[in-house]
Structure I
Amino acid sequence: MDSTLQQLGGILLKAIPTVVLLLIVHLYLKFMFFGPLQKVLAERKQATQGTRERADQLLAKAEQTQAAIENTLRKAREEIYQEQEEARKQWTTDQATQLDRARSAAREMIQQARTQFESESATAKRELAGTADSLAEQITRTLLERKTA
């Protein structure tokens, strides 16, 4: 067992330079490779995070702008609808006014025609009455002439 311990001690003694070299390589890599790599990754993460924050800010600003534009469009549509409604009301009013004028003109024409008709009718009745008397006299004369003949 003594020889095993001596051999183990010799192996450990020979392994010390390897362990020291591994520690040196570890420290070297830690400070020369992993340290700057960690620094670059942290800067990259910071830049990415900053870009994301700026993108989120831009997105929020774009949403606000979109909401403002939609609000403006909604107001413009409401104004257009109001203008259309006013134009429709004005058109309806104008149409009703023209219809009333046409009705008044038609009533006036009917009244004039009625008056003219009554006037002509009265004239025709007078003429017929005058003609009827003369026809009655002619008929009477003709009948009397036949009886005497």
Structure II
Amino acid sequence: MRLVELRISNRNVRRLLAAGGMESGAGHYPVMVLVHTLWLVSCIVEVVALERRFIPLLGGMMIVLLAGTTALRYWVIQTLGPQWTTRIITVQGAPRITSGPFRWLRHPNYLAVALEIVALPLIHTAWMTALVFGLANLLVLRVRIQAEDRALEAGP
């Protein structure tokens, strides 16, 4: 799923930049990518290396939560359409999106990702991965949301 999302994002980035878009907050982007990559690897490593077992009740609840986060993320992607990217790019004159999940939340995608980072490892009780990367992601999101808010307020 992430590879498909990156292809969509990269295509949209090219289109937005060609339309005069300006990127903001590029400095933290490699850190965000690193955190998310290490998180995915850690999900597997902790389960295998520490022989984490599947607890049906916990695993089942986390699968449901993960499905919900995925649905929310794809709702965001659908709502933003060609404006959705994994980077922060603003285009002069582009309308601010206030439909879909943005009616209720300012940053619904970040909520989805924050919950996903906890839910996925907990499917197989990888609680250390959930804790460490849940906190790391919150630190990255703090910087990310501030950068995005500044970019949206200032425009390109």
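Every number here is computed from the coordinates shown, using simple stated rules; none is lab data. The structure presented is a predicted model; accordingly, all values stated were derived computationally and were not measured. Cβ atoms are built from the backbone, for glycine too; each structure is taken alone.
Quick look at the values:
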| item | result |
| --- | --- |
| Among I, II, structure where helix-only ellipticity at 222 nm (-39500 (n - 2.57) for each DSSP H run of 4 or more, over all residues; to 500) as derived comes to -23500 | II |
| Ranking I, II by mean projected area of the Cα convex hull in nm², the structure that comes out highest | I |
| Which of I, II yields 1.00 [FRET efficiency 1/(1 + (r/R0)^6) of positions 54 and 134 (r between Cβ atoms, R0 = 41 Å, to 0.05), calculated] | II |
| At a computed 7.0 (distance in nm of label points 7 Å out along Cα→Cβ at positions 62 and 110), which of I, II | I |
| Mean count of other Cβ atoms within 10 Å over residues 70-77 - structure with the largest value, from I, II | II |
| Comparison of I, II - label where mean count of other Cβ atoms within 10 Å over residues 22-29 is highest | II |
